[in-house]
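Participant: Please find the structures below.
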Structure P
Amino acid sequence: MEVVAREAAVAEATADAAAIEATVKATDAAAAAATEEADPVYWKAHSRIWYPIAIGGFLIALAVNFLVPENIPGLSRGLDFSEDYPLTPTNYRIFLIAIAALLALLYPVSHFFPTLRKKLLHKAQFIFAGGIALAFWDLLTSKFFVLKPPYFPGPVTILDYLPTNWFNLLGHIAASSRLFITGLVIGTVAGIVTGILIGWYRQWFYWLFPILKFTGVVPATAWMPLATVLLKPPPVAMTFLLVIASWFVISFMMCQGMESTPKALYEVSETLGARRRFLLFHVAIPNAMPSIFTGISMATSMSFLTLVAAEMMGATAGLGYFINYSKTFSKFYQVYTAIIIMFIVFSLILAAIDLIRKRALRWQKGLVQQ
């Protein structure tokens with residue numbers, strides 16, 4: 001009897017252990033599912049079917065370009081658009097095949113990089129929409145010419161022009177980038193220094209803040225006539241406009257960040273024997289760092305908007321100059337190409353600023369919601 005009772009107790013304990021283990025596994029699975037659903041960054045539905053559909057979007061665009069015949073009703077070269085108007089689809093087709101192949105390659109590679117996999121699945125629907133948008137753009141321009149040249153070039157025209165003129169475009173990109181970075185760096189340094197002065201010293205606030213408000217109300221491009229007359233040569237005047245475009249935003253955000261520092265931080269630091277210099281460099285300025293990067297991002301956008309106008313007032317190179325030159329000769333496919341390049345360059349600059357921000361503010365991780 002004792003043996004039977006002991007065996008029954010062992011069996012009951014084993015069953016209890018199995019039940020506990022199953023409960024733990026179910027809880028872990030539920031927690032993992034909840035964590036996946038609550039992902040604040042890659043929150044889009046993680047259905048695996050959308051990724052091959054996204055690749056299919058570019059294959060659809062490729063099929064449209066191959067299968068739909070060209071139709072140019074009532075249009076003729078030399079009259080409605082120039083003889084050298086690019087319409088050869090080879091580069092566009094290579095581009096679509098390359099994008100589809102890259103997406104197909106990234107999927108198995110992403111098994112080794114969980115963050116990349118989440119990002120791909122999160123963006124799959126948007127990627128599909130991009131492929132379909134290219135197909136419609138091609139139909140409305142290079143196929144049916146509902147949007148007629150030379151004012152509405154299609155992707156075929158842009159990609160036929162771009163590879164054969166990349167060296168010329170690279171020179172304009174370098175000129176614009178040099179001017180933009182110079183203006184933004186000077187404006188950022190001046191903005192941070194001004195923000196510290198008006199945010200920390202009452203006398204500086206009294207004299208500088210009214211000037212700062214006036215400068216912020218007036219658009220940077222409104223200073224163009226004055227800058228053209230007073231500042232020589234033209235690159236100096238253009239740099240001045242970019243500095244003005246970024247200086248106000250960064251100064252204001254720096255000042256606001258310092259003023260938002262909780263008084264308790266100052267009181268605790270002073271209790272521990274901190275001097276005024278320590279409070280400035282180790283309390284006020286670190287507290288303003290998130291505001292500084294917000295200001296830099298805003299200043300980058302405003303400076304980029306100012307860049308095009310600045311390059312139209314005497315520059316001999318740059319994307320703004322190139323757009324103005326192309327518009328004069330009705331080569332709108334060159335205008336669209338420059339706009340697309342500006343979008344890519346601007347996106348890369350913002351991505352670099354975001355990487356620096358994450359590096360500088362890595363102490364915030366876990367304290368604020370991303």
Structure Q
Amino acid sequence: MKDIKDLRKQIDLIDDKLIPLFESRMDVAKQVAEYKRTAGAAVLQTGREKEVLSRAVDNLQNKEYANEARDFMTAVMDLSKEVQLKTNPVEQQKRERKPLTKHAKVGFQGTEGSYSQQAAEEFFPEQKDMSAYSAFEKVFEAIDRGEIDFGVVPIENSSIGSVVEVYDLLGKYNCFIVGEKWIRIEHCLLGVKGAQLSDIGTVYSKAEALEQAHEYLVSGGWNLIPYANTAIAAKMVAKKGDKSLAAVAGESAAKIYGLDILAKGINSDKENFTRFIVISKTLVDIDADKVSVSFTLVNESGALYKVLRFFSRYGINMVKIESRPLKNNPGSYYFVADLEGNCRSKDMIQALYYVEKSTQDFKLLGEYVKNSPQEV
């Protein structure tokens with residue numbers, strides 16, 4: 001067996017041969033970039049990459065290194081593309097943008113006293129006249145018709161996860177995320193004036209709210225009925241005036257509808273937050289530091305890894321990714337990713353360029369200023 005020092009010397013000799021070859025390859029890549037610029041060809045050419053990888057494996061004497069050879073040549077080609085992009089840099093796609101005015105027409109899903117209204121009021125503190133809509137899709141439809149400039153809808157909760165309907169609507173409608181706001185959720189059990197816990201027989205609220213307060217509600221032995229919205233449930237209980245009925249909603253709903261707070265902070269997770277997004281028909285002119293995108297992939301091994309490596313390569317922090325089933329296409333999925341970084345930086349532009357070219361049905365969902373529960 002050779003000594004480790006001898007083996008390291010052998011590696012050094014091989015590296016001494018590799019680096020000049022690598023440098024030569026980068027020089028040729030620059031020439032390729034100049035040719036593509038003159039010919040108007042794209043930097044990323046999938047067919048050519050497959051050909052290079054296939055040749056690399058064919059040239060191996062020991063086929064046990066096939067996967068490693070593909071990885072090695074993929075890395076080399078990525079570096080070649082970087083050199084080409086430096087020679088012919090990618091420019092950010094020009095899109096229509098409008099000012100994020102504080103006096104715009106704003107709508108939210110729910111009714112007066114809902115958490116959605118709270119999020120809308122905190123994001124647009126100077127806007128007092130807002131429109132309430134009974135369903136998520138009605139907010140999107142209102143934006144599509146030009147009835148409102150901005151809509152506010154929930155997209156995820158720290159306890160129960162994503163609001164999948166909203167993700168699907170982002171794909172269906174030509175809307176962009178232009179802002180986000182985290183709201184602390186503190187559910188209360190609300191009853192009519194004079195009601196006691198012993199009077200309660202039935203509790204109404206949005207299904208997600210009932211789930212978030214499930215531990216407390218089950219202990220009461222009450223009949224739990226899902227309702228359209230927390231605030232709408234509170235409004236209904238107030239209108240009925242029946243002491244046997246209660247609603248799970250926020251403290252603001254109790255004030256608005258004249259209900260008593262029978263129990264406060266009943267959600268099981270005391271650090272319960274909901275992330276609301278602000279949507280618009282066009283992007284807004286702001287210094288965005290968060291980007292959301294969606295895309296589908298070819299059905300082949302390693303497809304997602306090949307996409308995610310672009311974010312890593314350009315130092316883009318991916319804070320969230322999840323998959324959703326494609327409608328009318330069982331067994332197929334699309335992905336949604338949230339990224340942190342300056343949306344106009346060269347690294348973000350190049351990373352998104354590669355992702356778009358490496359995926360199918362790529363869509364920019366939004367550019368906005370990030371908010372976090374820690375800021376609440």
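Only the coordinates and a few stated rules stand behind these numbers; no lab work does. As the structure is a computational prediction, the values presented were derived from the model and not from experiment. Cβ atoms are built from the backbone, for glycine too; each structure is taken alone.
Participant: Using mean count of other Cβ atoms within 10 Å over residues 92-99, single out the structure from P, Q with the greatest value. All intermediate terms of the calculation are to be shown ahead of the outcome.
Facilitator: Details: P: 17.8; Q: 10.8.
Answer by largest value of mean count of other Cβ atoms within 10 Å over residues 92-99: P.
Participant: Still on this structure, please answer the following. Quick check on the output: -25000 is helix-only ellipticity at 222 nm (-39500 (n - 2.57) for each DSSP H run of 4 or more, over all residues; to 500), derived from one of P, Q. Which one produced it? Present the calculation step by step, with values, prior to reporting the outcome.
Facilitator: Values: P: -25000; Q: -13000.
Matching structure: P.
Participant: To which of P, Q does the computed value 7.0 (distance in nm of label points 7 Å out along Cα→Cβ at positions 76 and 196) belong? Working shown, then result.
Facilitator: On the way: P: 7.0; Q: 8.3.
The read-out was computed on structure P.
Participant: Using Kirkwood radius over Cα pairs in Å as the calculated read-out, with 24.3 as its value, let me know the right label among P, Q.
Facilitator: Details: P: 25.8; Q: 24.3.
Computed on structure Q.
Participant: Then there's this: Rank structures P, Q by distance in nm of label points 7 Å out along Cα→Cβ at positions 84 and 204 and report only the one at the top, that is, the highest.
Facilitator: Values: P: 5.5; Q: 6.2.
Going through P, Q one by one, distance in nm of label points 7 Å out along Cα→Cβ at positions 84 and 204 peaks for structure Q.
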